[in-house]
1. Can you spot which of P, Q the value 0.30 was calculated from, given it is FRET efficiency 1/(1 + (r/R0)^6) of positions 123 and 291 (r between Cβ atoms, R0 = 30 Å, to 0.05)?
2. Given a computed value of 0.20 for FRET efficiency 1/(1 + (r/R0)^6) of positions 131 and 251 (r between Cβ atoms, R0 = 30 Å, to 0.05), which structure among P, Q does it belong to?
3. One of P, Q was used to compute helix-only ellipticity at 222 nm (-39500 (n - 2.57) for each DSSP H run of 4 or more, over all residues; to 500), and the answer was -10000. Which one was it?
4. Taking Rg/Rh (Cα atoms, Kirkwood Rh), for residues 75-210 alone for each of P, Q, which is largest?
5. If you work out Kirkwood radius over Cα pairs in Å for P, Q, which one comes out largest?
6. For structures P, Q, calculate mean projected area of the Cα convex hull in nm², for residues 195-242 alone and state which one comes out highest.
7. Given 67, 48, 24 as the derived value for Cα extents along the principal axes in Å, for residues 115-314 alone, which of the supplied structures P, Q does it correspond to?
Structure P
Amino acid sequence: MTLTHIQISNAKPMEKAYKMADSDALYLLVRPNGAKLWRMNYRHLERQKTLYFGSWPDVGISAARELRDAARKKIVSGLDPAAEKKVERITRKIAEDNTFKTIAAEWLAKNEREERAAVTLRKIRWLLDIANPLIGSRPISKITPQEVLAVLRKVEANGRYESARRMRSVISRVFRYAIATARADRDLAADLRGALTAPKVKHHAAITTRKETGALLRAIEGYTGHEITAIALRLTPHVFVRPGELRQAEWTEIDVEDAVWTIPADKMKMRRQHCVPLSRQVLEMLEVLHGLTGHGQFLFPSFRTSRRCMSENTVSAALRRLGYSREEMTAHGFRSTAATLLNQMGMWHPDAIERQLAHLDANATRRIYTRGEYWDERVRMMQHWSDYLNELRDGAQILRPAFGKPANSSG
């Protein structure tokens, strides 16, 4: 005999729980509090077990019987439906805990342990803060390509095509980390490369003629702002490192005796240690700077706290104050200035210039054969460069290389 809707509706709670049998081991347990729960008893590996199907009327009679029939098929096949249900519940809970935000935070922590550059970590956090409101609470294994595309479209809508490209890359790396830690099967972001608007390549504005460089150097000499900023501004063209590398420079990295500044790999874009030969002019500027900031960690500390380095906008703001717009010259542009004028001299091996710019040769075989890094030539080149800048600053008409033939190179 099977239960009917009327029988179940009319069943009243009693002092003790009691069962109302349906068929094929399915029954309804009526509890003293009035709850009516679907149950099924069965045996597996000589043990008595109970399977739970939910409560009536949330689970109706027909639905309860379908769940019973599915469970009986598993039992006949030698499976334990209760154990499988437990595994499914655990898997579901893990999936719900493994949200994009949770996994992204783990991946970010991994990057921090690997001592990625602070500026890189800040950019990643900024991008994740944009993505998390849209997909952060979603289990990463359930996120769809359409959801990821919605995140990218949100960034693109503001005209930030380069940021959208970087966002796709960051999301892709989070998915790859999830795959590596067995919480996702594929990288959805990898499929969306062609969906984004390609950003226009923007080159850092730079002055690359001798006449304009001389005028710029004279303007820098006349800078009347903060003394530490003035030194940063004067030092930049001589060392032509990336702006972040200069402002994060620490006194422990400077070896005055050997006249070299050794920048650790974790501060470099290409993650390789980089050495900068220090000319006499640079050493003189560092001596003055040491009297101002030598008591602290950074050559160029923040004006607010010595525990942090100078703001990334300080040198650029100083250029603006001198009357140079961002379309004319940037702090990063001094690298292009050096690259252009040094190559025009015809005195230096192109690879020596590239090494001093900390450009990594894309050809692995070539890198093997250039382990010497052209160090001796770079030392001579950096002193010559400082002398050359002083001549430009002082208004010299330099029409050809002042030192004749190229120096002997190591390449």
Structure Q
Amino acid sequence: MLTGKNIVVGITGGIAAYKAADVVSRLKKLGANVYCIMTENSTEFVNPLTFQSISQNYVVTNMFDDPKTWDVEHISLAKRADLFLIVPATANSIGKIASGIADDMLTTTVMATEAPVYFALAMNTKMYQNPIVQKNIEFLKQMGYYFVDPESGRLACGDVGAGKLANPEDIVQKVCDHFTKSFKLAGKKVLITAGATREPIDPVRYISNRSSGRMGYAIAQKALDEGGSVVLITGPTHLVPPQGAEVIRVETTAEMYEAVMENLDSDVIIKAAAPSDYKPEIFSKEKIKKSDSQMAMNFTKNPDILKAVGELKTHQILVGFAAETEHVEAYAKKKLLEKNLDFIVANNVGLPGAGFDVDTNIVTFFEDNGRMTSYDLMGKDEVADLIVQRVVERLQLKDNEL
């Protein structure tokens, strides 16, 4: 299954390092060429000779070891790798890589590789739940790195909870799946809009909304994972775009409209952005000064991007969103019909965990065929996965009709 694949396995200094030997053994039995890099701390748990015997290749433990070949070693391994697997991946190793620190052979090689990198997480429960660690994991996911989540159970420290290294068999299966996965959006152009827009009032002020862009960015990552050619049109946000997406940055709704119109040749259009419906009628070139009297401002309507796309839609799968505070079902169904959507993702932003600028959502899918599916609270990554799955289903139905 892995015959001829070059897998670089990085072993870090966690108690679960001994399980990495089982992972390396399983990879070898499946025909992979395995090259191991051990951090200095990991050698306190397992002798490098163990991995050398199992992998049948020299194990790198120190950046300043005498070279065994004429190649610059970290560059050679970085180029050779078809896949890079770090097992166990500790909080320390994740933090260093997320920060761009390359101070040993393992982190240096990861920085230099263009191969997909998988982290098999293992650490104390409290460390795993630490907001800094979670932020590093989220950042690396946005950058295109992959993760094998830990299991829950009794840890070596005696604590019980999430943080236990996944079963070696499951870790190896993730590696196999990477090479055998059918990319369901291969050859498809996927246009995704994300975030809020800003409508300037004067040189220092604007009107906007609380959309963070997280939902759109998560969908973009899932579409990339399925092999789609992704164009991400994004309003201003602090998020890091997923690696591999073509990113078009816009400020105003008018700019987003133009960018969308220029990419109508897409096979899939997912409008996850929250563009401003209105803009100030007059833009003041000078800062508006405060006065003792009340200030009134007139607004004019912005172009309705989703409606315009729905009117021009030919072959595209078109997906919209409805963020409401009341009558969610009625408003969503109306929007579905009026804007010629294939399906719409609706949520009540007044519910805890379902509003803007949070990592979770509670959604209901309304489809043009009358199908309605409601989901409980889940992460936006999970919602994104459901959306992409539904898009894939729609594309397959269209292909079968042709």
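Taken together, the values in this text are just the output of simple stated rules run on the coordinates, not laboratory data. Here the structure is a predicted model, which means the values were calculated and not measured. Cβ atoms are built from the backbone, for glycine too; each structure is taken alone.
1. Only one of P, Q returns 0.30 for FRET efficiency 1/(1 + (r/R0)^6) of positions 123 and 291 (r between Cβ atoms, R0 = 30 Å, to 0.05), namely P.
2. P
3. Answer by label: Q.
4. P
5. That would be structure P.
6. Answer by largest value of mean projected area of the Cα convex hull in nm², for residues 195-242 alone: P.
7. Working through the options, I get structure Q.
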